[in-house]
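Q: Before anything else, here is the set of structures, which you'll find just below.
Rule-based calculations on the coordinates, nothing more; no lab input. Only a predicted model underlies this, so the values are computations on that prediction, with no experimental measurement involved. Cβ atoms are built from the backbone, for glycine too; each structure is taken alone.
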Structure I
Amino acid sequence: MLRIMMMGLSLIAIGIVNVTTNTTPLNGQIIGSATNKLPVLFMPAGYVFIIWVIIYLLLIIWLYGFRQYHYNSPSSLQNRRTSLFVLSCLLTLAWILCWQYSFYSWTIITILALLLTLLILYFTYPKTDNQLFGRLPIGIFLGWVFILTITNVSYILTLHEWSGWGLSDPLWTVAYLTFATAVSLHFIYHHRDIALNSVFMWAFIGIAIHNGVNELFVSAAALFLTAVIGVSCFLVTKSREPNK
């Protein structure tokens, strides 16, 4: 019961802070205006961020599953997952507040720590666990944090007017997209995680819409790589079907 209370309160805290920073101009701005100050190409369209609502709902379901079905797991594993989940919530809170108050350098530290924490939590599950009460919600959360991490790095580099070693911003954005696709394909072929890959496709489509015809190279690359991930998911799904 104590584990559930700790995780539940941590999740509620994220919800409250996220809603507050998106509706109340703390520090003279809402978080959406803070992220739109710079022309960052690796940035999904605004509607994409509705995925936070989906993540919260899935994590609530995960908490219910943790309470109902994790009693068969060793106590040490339950404690480890509890600690990692609470830490991930605290890091998410810190990351949101760093954005809100323009501590941009700290956003890199907190998002990388959050990514590492979720990766460790993700790998506490078997490779074949893609159940709603198991790894699936954590996988979707992890996939979104991967996207946010790349977006965060791209934002900071743009903020500091990084030269890009002579390469253009669109070319670097396509490089980010390609790297993200490589990560995505790793999880589809080694972990059969279609849910995590759906987050990448959702974000890539949002990046294409955000850039539109103004950055056609980026938009075309984002849509092409979305198709690559989609085809890979289809092939993995087909490979699961028994031979007739």
Structure II
Amino acid sequence: MVNVSIRPYIVIWLLFFVLLFSRHVYSDPVVVTIYEYHNFPPMVVSQSKRIGLSFGFARYLTQKSRGMYRFDVKVVAMQSLRSHLASGQSAMVIFVNPIWFADENMQKYLWTDSVLTLKDEIVSKKSKPFSYQNRLSFKGKVIGGIDGYTYPVLDELVTQGEAVRVNTGSDLQNLKDLTQGNQLDAVIVNEGPLKFYSQILGIEEKLYVSNQPSGEYQVKILLTKDLLSVHLFLEEIIPNFDLDGDWIALKELYLP
């Protein structure tokens, strides 16, 4: 038989746990900012309308977290992102490779398993085709790239003075420079933007794509070490991506 005098304390404790549970269930999700510097299709198709693979991926992750997180995309320039990371501020960056952030050993940041395989194509004019075989193919050539991006094979030859790299701010500008001028022997363009921009510009029939790409690489998600809980959440769901119909549909919508 319960002592009548302690019943009020039991009620108080029960109310406490109910309130605690209710607060957990109905609390606002934690906002996680995704810093996206791939400001081009298919990652960013329309920034104002929040259309593109990166925006879709953010919504997908939010849905998978079941109210725990809300992932928001913030489009930034690559140099701004590097400054942000160098200052030690919190960040999550999607579709990137450790080599691009001087973290080959994956010790500086937290990294997930691979989420996509991307390919950098080497594109030239059909009237002046450039076929890439190996690193020596770049020797003596003028190759277009994007400012702030890393192209390991090409950059090594540029450092040695055996090739020239001309930078612009976007794949779109590179393709325009390639087709409208004579300075460039070829440009390096990711397969996604290449498909999108060549159709928009109506230049598909004017382009020659080398049989061998510049590179094919696995991209992951970078997180600063303060986002350990987010990293654990991602590591839990990423192994199931290939079997997830929502993720498969998202890739089919935006990727070649």
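Q: Using distance in nm of label points 7 Å out along Cα→Cβ at positions 108 and 188 as the calculated read-out, with 3.1 as its value, let me know the right label among I, II.
A: Answer for the origin of the read-out: I.
Q: If mean count of other Cβ atoms within 10 Å over residues 84-91 is calculated from each of I, II, which structure is the one that comes out at 20.6?
A: Value 20.6 for mean count of other Cβ atoms within 10 Å over residues 84-91 corresponds to I out of I, II.
Q: Just checking, which of I, II has the largest value of FRET efficiency 1/(1 + (r/R0)^6) of positions 140 and 164 (r between Cβ atoms, R0 = 30 Å, to 0.05)?
A: II
Q: Out of I, II, which structure matches 0.95 when Rg/Rh (Cα atoms, Kirkwood Rh), for residues 132-171 alone is calculated? Write down the numbers at each step before the final one.
A: On the way: I: 1.25; II: 0.95.
Attributed to the structure labelled II.
Q: Oh, and also: Using helix-only ellipticity at 222 nm (-39500 (n - 2.57) for each DSSP H run of 4 or more, over all residues; to 500) as the calculated read-out, with -25500 as its value, let me know the right label among I, II.
A: Checking each candidate, the match is I.
Q: Another question about this same structure. Quick check: 0.45 is what I get for FRET efficiency 1/(1 + (r/R0)^6) of positions 52 and 76 (r between Cβ atoms, R0 = 30 Å, to 0.05), calculated from one of I, II. Which structure matches?
A: Answer for the origin of the read-out: I.
Q: Computing P(r) over Cα pairs in 5 Å bins from 0, in percent, for residues 124-203 alone gives 3, 14, 23, 20, 14, 10, 8, 5, 2, 0 for which of I, II? Write down the numbers at each step before the final one.
A: On the way: I: 3, 14, 23, 20, 14, 10, 8, 5, 2, 0; II: 3, 15, 27, 27, 19, 7, 2, 0.
Label of the source structure: I.
Q: Of the structures I, II, report the one carrying the highest value of mean projected area of the Cα convex hull in nm².
A: Structure II comes out on top.
Q: 15.9 is what came out when mean count of other Cβ atoms within 10 Å over residues 100-107 was calculated for one structure; which of I, II is it? Working shown, then result.
A: Values: I: 15.9; II: 12.1.
So the calculation was done on I.
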